[in-house]
Structure P
Amino acid sequence: MNSRHNPILVCFALKEEAAPFHKIAAAHPGVGMLIVGIGRANAEKSVRDFLSGAAGVPPELVLTCGFAGGLNPDLKLGEVVFELAAPVISNQKLNNTLLSAGAKPAKFFCADRIATTVVEKTFLREQTGADAVEMESAAIHAVCAEKNIPCVTVRVISDAAGEDLPLDFNALTKPDKSLDFGKLAWAIAQSPGKIPQLMALGRKTSFAAQQLARVLEKIISA
């Protein structure tokens, strides 16, 4: 992404999360996209680097988007949830735009690892009171707060509170938190019975990404 001015900057951790939204964004000249990588450190660096190269004209609104794990048992696969942060936390117009687009207000917890089991999700729910968990938004919100740029988390539930992920993806990452495909292949070879669950997860995340794109289109078109 270049440094031309875009009033809205939409951040995703992964290109897979962003894929359905890519064509939508291309049709809106005022919308830019940024893939920030997984985790707080990657997200902070990516957003800081982007803003430092933004030709002195920062975006008017930043959306931190992508997948989230459900902690609230009431949240289902494909539901889009949001949380406003300062300086837009009391912006009723923006809040109404998000609600009209089909997003639900929620409390997020920004974790340092992927919550892969029902036990872990239940613990996080009890300890934090959060409705959903993800890994980047707190860092992006912090950078935007420093720059006085409005920022909103808009995430889609990719795995519900009552379901385990088929593998512990925390053990299958590189130091930069990106997926190590060699480790993934080895894990699958060791547990071939997980293949149907992994295929099902792929379908779920594809559906979730489509649902998120639909809501984001309504938000940026409002």
Structure Q
Amino acid sequence: MHIAQHTVTRMQSFLKSYGPSKIKKMLWDQEFSGGKWNFIDNTLGDCIYPHLEKYALQGSILDLGCGPGNTANELPASAYSNYVGVDISEAALRKAMSRSRENGRADSNRFVQGDFISYVPDQRFNVILFRESMYHVPLGRIKPMLDHYSQYLTENGVFIVRMGTEDGQGNPKRRPQAMVTIIEEESEVIEHAHYSDTGVTVLIFRPKTKTA
């Protein structure tokens, strides 16, 4: 039974990253509706926030894979003027919208349901953020996806990626480390911050062809 459950879990993880959008939406909706991700509802004090404040410049943020709206509601309201969160899960977005209304941010926070790998923005942004969501991008699609979104950065806009690159014992995680390598090879990295206490890496970068 344990082996069968492990196989099912691995298959679901694969489908959440590589499956058709309809399948991904169904699986993510089930998990958010079932409370699996309730533990991420409070991330105040996370290492990502000082980086966002530094580069948002009180402007616009696109949060790809925004989940239940942590960034939209925990980042100081003075740090940005316009926030767009994209997530494939309607269940996650309902929580994000509810939290924004409760926090008086309904006018500055907007949420869009969709697969962020293929989402087409309708404006440019100071920051395009992947907060843990880069895990779910196939390695071969990272560069094409970043090329796609690069046209939606403002003149001095940046990408920011946050993800765990080490396990609890400080050992490198193979796939996230491979993602970091791809980004560093294909982009102009402005900052590479690693937080050894949590195993988290934050990358701030621009496309190589973009003039700072």
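Values in this text are rule-based calculations from the coordinates and carry no lab data. Quick caveat, the model's predicted, so the values are computed rather than measured. Cβ atoms are built from the backbone, for glycine too; each structure is taken alone.
Given a computed value of 4.5 for distance in nm of label points 7 Å out along Cα→Cβ at positions 120 and 168, which structure among P, Q does it belong to? Attributed to the structure labelled Q.
Given a value of 4, 13, 18, 17, 22, 16, 6, 3, 1 for P(r) over Cα pairs in 5 Å bins from 0, in percent, for residues 40-95 alone, point me to the structure among P, Q it was derived from. The partial results should precede the final answer.
Working: P: 4, 13, 18, 17, 22, 16, 6, 3, 1; Q: 4, 21, 29, 27, 14, 4, 0.
Label of the source structure: P.
Among P, Q, considering only mean count of other Cβ atoms within 10 Å over residues 104-111, which has the greatest calculated value? Walk me through the intermediate numbers first.
Values: P: 18.2; Q: 15.8.
For this comparison of mean count of other Cβ atoms within 10 Å over residues 104-111, the top structure is P.
Say we calculate relative contact order in percent (Cα under 8 Å, 6 or more apart) for every structure; which of P, Q gives the highest result? Comparing P, Q, the top value of relative contact order in percent (Cα under 8 Å, 6 or more apart) belongs to P.
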